[in-house]
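Undergrad: Read through the structures below before going on.
Just so it is clear, none of the values below were taken in a lab; they were calculated from the coordinates. Since the model is a prediction, treat every value here as computed from it, not as a measurement. Cβ atoms are built from the backbone, for glycine too; each structure is taken alone.
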Structure 1
Amino acid sequence: MQRAIIYFLAGTFVSFLLNYFLLGSQGWALDLYYGFAFGAAWGMAYFLDDEKFTLPQKLGISFLGMAVLVVVGIFLFDLEKAVPSVIKFSMVFVAYYIFASFKSSKSLRN
């Protein structure tokens, strides 16, 4: 759990810095929100990368995370700005498991 929180914070920080300084800022609040989506995906993927979670549980929890991102994005911004956060979240989440699939253990934890 501690390492998942570290990945969440590091992902949020790095993504925010990249969005804000290198990729063209859309405002610090929106960049922080997109960074939060990136960090949340990385931390959640690492947390769920455990044998105690079944595939349907991983899928359900990730959909719940995406729903939370959309709701928060709609309240803070609008739907047009909330949707890219879900796209970033799902790309990072899928990329994590693609990288894990190349290992014989099928996990990036080991």
Structure 2
Amino acid sequence: MADWESLKSLRTHLKILNWVITGLILVLLIVAFRFFDSNPVKDSLFVSAKIIAKSGASIRDMPSKNGKVLIIAPLHSKIEIIQRKVQNDRIDHRKGSWVKVRYQKKTGYVWEYLID
């Protein structure tokens, strides 16, 4: 039978091991809750953005400044991005691309520099 002094270091190691296991379980629980977020999944998997142009942004029927304006989204309006870099273009000596978006149930194209 072992004496008390020889069991002291074993008990200390078991306490440390117990804390390590408890910490690992806590980390796993946090990761699991973040992975399986408690918020319901949105119907839409699109990324949202906001209009940053002071005068608003024209959402057009085709990716061109000659496209027909479907609707004008005002400053700070929330839009859904469907597809980035649909078509490259140059407007006012600035290279950029058109972004396919959805706003108020209308789908169209907006110049990338007008959104954030």
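Undergrad: For which of 1, 2 does distance in nm of label points 7 Å out along Cα→Cβ at positions 30 and 62, calculated from the coordinates, equal 5.4? Walk me through the numbers on the way to the answer.
TA: Numbers: 1: 2.7; 2: 5.4.
The correct label is 2.
Undergrad: Given a computed value of 22 for relative contact order in percent (Cα under 8 Å, 6 or more apart), which structure among 1, 2 does it belong to?
TA: For relative contact order in percent (Cα under 8 Å, 6 or more apart), the value 22 is produced by structure 2.
Undergrad: Computing FRET efficiency 1/(1 + (r/R0)^6) of positions 14 and 94 (r between Cβ atoms, R0 = 30 Å, to 0.05) for each of 1, 2, which one ends up highest? Before the final figure, lay out each step's value.
TA: Numbers: 1: 0.95; 2: 0.00.
Going through 1, 2 one by one, FRET efficiency 1/(1 + (r/R0)^6) of positions 14 and 94 (r between Cβ atoms, R0 = 30 Å, to 0.05) peaks for structure 1.
Undergrad: Turning to a different aspect of this structure: Output the label of whichever structure in 1, 2 has the greatest value of FRET efficiency 1/(1 + (r/R0)^6) of positions 22 and 46 (r between Cβ atoms, R0 = 35 Å, to 0.05). Let's see the in-between values first.
TA: Working: 1: 0.90; 2: 0.30.
Largest calculated value belongs to 1.
Undergrad: With Cα extents along the principal axes in Å derived from the coordinates and found to be 41, 26, 23, which of 1, 2 does the value describe? Don't skip to the end; give the middle numbers.
TA: Working: 1: 41, 26, 23; 2: 92, 32, 23.
The read-out was computed on structure 1.
Undergrad: When helix-only ellipticity at 222 nm (-39500 (n - 2.57) for each DSSP H run of 4 or more, over all residues; to 500) is calculated, the result is -10000; to which of the structures 1, 2 does this value belong?
TA: Source structure: 2.
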